[in-house]
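What follows are several structures.
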Structure P
Amino acid sequence: MKEHYDVYLAVDFFNEKILFTAKSSGELSQMILHNIETGSLASDGAVRLYRTTSSTLNDIVNFMSLYGIPFHEAAIPKEVEDE
């Protein structure tokens with residue numbers, strides 16, 4: 001069964017950490033715009049946008065926290081070996 005891409009995320013310009021996640025592109029855009037207006041984005045609003053599945057995002061977050069690696073390393077597809 002094909003998984004549904006149901007999560008939108010904004011990652012900092014250097015692709016190191018996840019800044020925001022949302023269930024729609026509109027919601028994510030509002031989060032980014034609000035943080036630009038309040039001046040709370042260090043990169044003046046320069047972010048990278050991605051869309052993925054909830055399960056993939058959970059895997060990425062787990063890799064990031066477990067191994068202490070940045071988003072761009074955790075998001076690389078992993079090979080699975082058959083036993």
Structure Q
Amino acid sequence: METGPLPAKEAIDFIQNCKRAGRKVLGVDRLFLHQGTYTLDLEAIADFTMTPNVPRDLDEDAEAACVFIRSNAKQDSVFSIIVE
């Protein structure tokens with residue numbers, strides 16, 4: 001499942017809710033609104049699926065996703081969260 005575009009605070013709240021519900025965060029994408037369309041920022045993508053055959057820690061991934069959002073939030077940016 002992928003969310004629609006969320007402001008940074010709402011994206012962090014969503015991730016915290018997923019963590020409490022035991023849902024795995026798979027990734028976070030930063031988007032910018034450009035000429036009425038959201039454009040993916042290829043410089044700001046977090047992927048939590050790239051370690052094959054290693055158990056993932058849901059709490060660590062959720063915290064890393066929140067840190068990613070906090071450090072990449074810009075004035076006109078929003079975030080899309082991908083969860084399992």
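Quick note: the coordinates plus some simple rules give every number you see, no bench work behind them. The structure presented is a predicted model; accordingly, all values stated were derived computationally and were not measured. Cβ atoms are built from the backbone, for glycine too; each structure is taken alone.
Values computed for the structure shown
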read-out: Highest-scoring label, criterion being distance in nm of label points 7 Å out along Cα→Cβ at positions 58 and 74, among P, Q; value: Q
read-out: Identity of the structure behind 53 (criterion: relative contact order in percent (Cα under 8 Å, 6 or more apart), calculated), options P, Q; value: Q
read-out: Comparison of P, Q by distance in nm of label points 7 Å out along Cα→Cβ at positions 42 and 66 - largest value held by; value: Q
read-out: For distance in nm of label points 7 Å out along Cα→Cβ at positions 10 and 50 computed as 2.8, the structure of P, Q it came from; value: Q
read-out: Computed 14.1, 52 for Rg and Dmax of the Cα atoms in Å - originating structure among P, Q; value: P
